[in-house]
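*Asks:* What follows is a group of structures, each given as C-alpha cells.
Every read-out reported here was derived from the displayed coordinates using simple, explicitly stated rules and does not represent laboratory data. Being a predicted model, the structure only gives us computed values, none of them experimental. Cβ atoms are built from the backbone, for glycine too; each structure is taken alone.
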Structure P
Amino acid sequence: METRRDIFQAIADPTRRAIIALIALQAMTPNALAEHFDTSRQAISKHLRVLTECELVTQKQEGREIHYLLEVDKMKEIDKWLEQFRQVWESRFKQLDQLISNIKNKNQ
C-alpha cells in the first residue's frame, strides 16, 4: 500500500523549502534550480517529484524544457492551517502585554 505524501512532509525538508522559495519568484527548470544547490541534478529532480506529488508545484512544458511553477492555492492550505496557531499566539501576546502593563502600573 502506497502512502500519499502531504504538503507538510514536502515542506519539512530544507532543500524543498529553498526550491519553493526560488520558484515563488519565477518558474524554473530543474537545471536552473540545481545551480543554486551543492547537490546533483538527480537529487533536485527527486525533490521536485515530492513537491509535484504534493501538488505544491506543477510542470509546464515550454519547448523542450520543463519549468516548475508554484501552486499558490496549495500554499494557502499551509497558511490556513497555521492561522489557528497565529490566533492563539496573538491572544497570548495580548495577555502578556496586559500582564506587563499591570506590573509596570503597580511599580509606579
Structure Q
Amino acid sequence: MDAKVEQYLHKLPSPQREICQRLREIILHSFPDIVESFNNGVPWYQDKFYLVGLKNHVNIGFAIQGLSAAELSLFEGKGKLMRHLKIFSVDDIDEDEIVKRLRLVR
C-alpha cells in the first residue's frame, strides 16, 4: 500500500475509513495489477478511479471517457471527465454492482 494512502485512510473517521478500505479491497481484487497512488489529496487507481472520504459518505470516482449515455446514467454527477457513486455505509456496498462499473471503465 502506498504510504500516503495508508495515512489518508488512517485519518478518516468511521464509517468513512471502513467504506474506503472495503472499496479499496474491491478495486485491488478486481485489478491485481492496478497502480495505487496518492494524488490531489486522495487515493487514485491509474487515473481511472479515486476514493474520497467526505463529511457523511464516501465517493468512489470513475473516469467516464468512452462511455455511452446509458453507461453514464449508472453514475452520479455531471463531470465531463469523472463521475461518482456515493456510499453512506459499508452495508450500502453492493460488490457485484461496483465491480460491473469498475469493469466498464477499465
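*Asks:* Of structures P, Q, which gives 2.7 when distance in nm of label points 7 Å out along Cα→Cβ at positions 21 and 37 is computed from the coordinates?
*Replies:* Working: P: 1.4; Q: 2.7.
Of the structures listed, the value fits Q.
*Asks:* Here distance in nm of label points 7 Å out along Cα→Cβ at positions 45 and 93 has been calculated and equals 4.4, so which of P, Q was it run on?
*Replies:* Answer for the origin of the read-out: P.
*Asks:* Which structure, out of P, Q, was log10 I(q)/I(0) by the Debye sum over Cα atoms at q = 0.13, 0.16, 0.21, 0.24 Å⁻¹ calculated from, if the result is -0.42, -0.65, -1.16, -1.51? Write down the numbers at each step before the final one.
*Replies:* Values: P: -0.59, -0.75, -1.08, -1.28; Q: -0.42, -0.65, -1.16, -1.51.
Going through each structure in turn, the value belongs to Q.
*Asks:* To test your reading of the models, identify which of P, Q gives 19, 14, 11 for semi-axes √(5λ) of the Cα gyration tensor in Å, for residues 13-68 alone when calculated. Don't jump to the answer; show the numbers that get you there.
*Replies:* Numbers: P: 15, 13, 11; Q: 19, 14, 11.
Computed on structure Q.
*Asks:* Turning to a different aspect of this structure: Using helix-only ellipticity at 222 nm (-39500 (n - 2.57) for each DSSP H run of 4 or more, over all residues; to 500) as the calculated read-out, with -10500 as its value, let me know the right label among P, Q. Please report the intermediate quantities before stating the final value.
*Replies:* Details: P: -21500; Q: -10500.
That value comes from structure Q.
*Asks:* Further question: Given a value of 2.3 for distance in nm of label points 7 Å out along Cα→Cβ at positions 5 and 29, calculated from one of P, Q, which structure does it belong to?
*Replies:* Working: P: 2.3; Q: 1.6.
Clearly, the read-out refers to P.
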